[in-house]
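Some structures are shown below for you to check.
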Structure 1
Amino acid sequence: MRGTESAIGSAYDARAAEYVELAGAIEQMDARDAAVIAAWRDATPGQLLDAGCGPGHWTAFLGRGGREARGVDLSSEFIATAKNRHPGTAFEVGTFRDLPFEAESLGGILAWYSLIHIPPSEVPEILSEFARVLAPGGSILIGFFDGEPREPFAHAVAPAFFWSADALAELLTDAGFAVVSSETRGREAGEISARPHGSLVARR
């Protein structure tokens, strides 16, 4: 695990309890996000990976209806919480750079606000690894803070970067993906974050 990832994992370990209290359950998530993720899940066959699963709430959401879903995260505290809260779902500490899956073995990857901490110059490496483990026709759903691409901002836990759908689309195309759809929106009162939201779906 690289130093950057170790630092990210340690930063989230230190504030895991605070994070879980604020944003550790589906009921605390925006209903529009849940609708986007549910639609993607239901349209994506095969095993699903929650890459950057945090305390596991979205992983469990992906596993509804008998779907096979598992989570990977850099934070050991998050993984411990996820295993405790969702005992029927598989979770493990791991890095996106070397996912513990055979080539072409997954149907879909959810990367919901989990690429934001990766230094922009290293994101292509991560997308290539995602492409490696996805089966042909497999899909990825990425959530991100919409803004000036690659511009850093002061995230509450660890350094993070804005992206745009267009900038991510370029990198995804280089990694062998085709962007299927994207959406952006401002925030409403009561949401956990005030920064503009973006998401996109791409297919391998």
Structure 2
Amino acid sequence: MTPELRKEASELQLHKRGIRINVQLHVIEANDEVRLRTSSEVEGRLIALWAVSQSAMSGERGAMYTYLQAHNLTSLLSANERTFLTQETVSDVLQQSFHDRQHAFHFLAWCAGLLDKIDLSPKPVATDKILQYFTPSDRALPLTAEIKLRRKVDIMDWSDLLYRLHWAVRHATLNDKPSPGNIDTAMVREWHQAVNWMCNYDDENNWDLVSTETTA
């Protein structure tokens, strides 16, 4: 699919959902211009997102960091993730932001083939199915053999759609309107960052700095 056709397909999806479209947004890169992350990179990022999102929900940040240390996995954390897991106290706002990382975790789990499907509906994600691969134990997490990356074309379809959907969500927020299509704002933001990381957007390797720009 050409970038132009992909843009049209995304806009049609948004139109069917009654979501505002910004026709001025540019096309994204063609498939052959994008290098997806490797299975190894995805595995490492999944472990980091699992660690911070689960500890944000449980409140056991110190125990999680100790587990990562015991298995030589702390190098997988970004600077912000490491700070979150190691500082003595965190604000409610920061706690919520890392709680929201579960959405990025879900999206990359789908990219890795650990989750059968994802969609924009409000129904809960089958988190238990993913977490079976992330049970802390006395050995490293058994992920490597389980990861089967999705086709580039499928990930690129989401990249284009999320770019346009995130613009609509931000436009609604700036105008004090509810999220369009009753879609979770945090989920859109987290999925957009995850797909941009997955597609090596701007060749940015620092998770904390991966852009989710939606300017025309």
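Values in this text are rule-based calculations from the coordinates and carry no lab data. All values derive from a computational prediction rather than experimental measurement. Cβ atoms are built from the backbone, for glycine too; each structure is taken alone.
When Cα extents along the principal axes in Å is calculated, the result is 39, 38, 35; to which of the structures 1, 2 does this value belong? Each step should come with its number before you reach the end.
On the way: 1: 39, 38, 35; 2: 51, 38, 31.
The structure behind it is 1.
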Determine which structure produced the value 2.4 for distance in nm of label points 7 Å out along Cα→Cβ at positions 105 and 145, calculated from the coordinates; the candidates are 1, 2. 2
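Rank structures 1, 2 by distance in nm of label points 7 Å out along Cα→Cβ at positions 81 and 113 and report only the one at the top, that is, the highest. Please list the in-between numbers first.
On the way: 1: 1.2; 2: 2.2.
With respect to distance in nm of label points 7 Å out along Cα→Cβ at positions 81 and 113, the highest-scoring structure among 1, 2 is 2.
Which structure, out of 1, 2, was distance in nm of label points 7 Å out along Cα→Cβ at positions 89 and 153 calculated from, if the result is 5.5?
On the way: 1: 2.6; 2: 5.5.
Of the options listed, only 2 reproduces it.
If you rank structures 1, 2 by mean count of other Cβ atoms within 10 Å over residues 57-64, which sits at the top with the largest value?
On the way: 1: 21.6; 2: 14.2.
Answer by largest value of mean count of other Cβ atoms within 10 Å over residues 57-64: 1.
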Quick check on the output: 0.98 is Rg/Rh (Cα atoms, Kirkwood Rh), for residues 41-120 alone, derived from one of 1, 2. Which one produced it? 2
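Supply the structure label, taken from 1, 2, corresponding to helix-only ellipticity at 222 nm (-39500 (n - 2.57) for each DSSP H run of 4 or more, over all residues; to 500) with the calculated value -16500.
On the way: 1: -10000; 2: -16500.
The read-out comes from structure 2.
Where is relative contact order in percent (Cα under 8 Å, 6 or more apart) largest, in which of 1, 2?
Values: 1: 18; 2: 30.
Ranking 1, 2 on relative contact order in percent (Cα under 8 Å, 6 or more apart), first place is 2.
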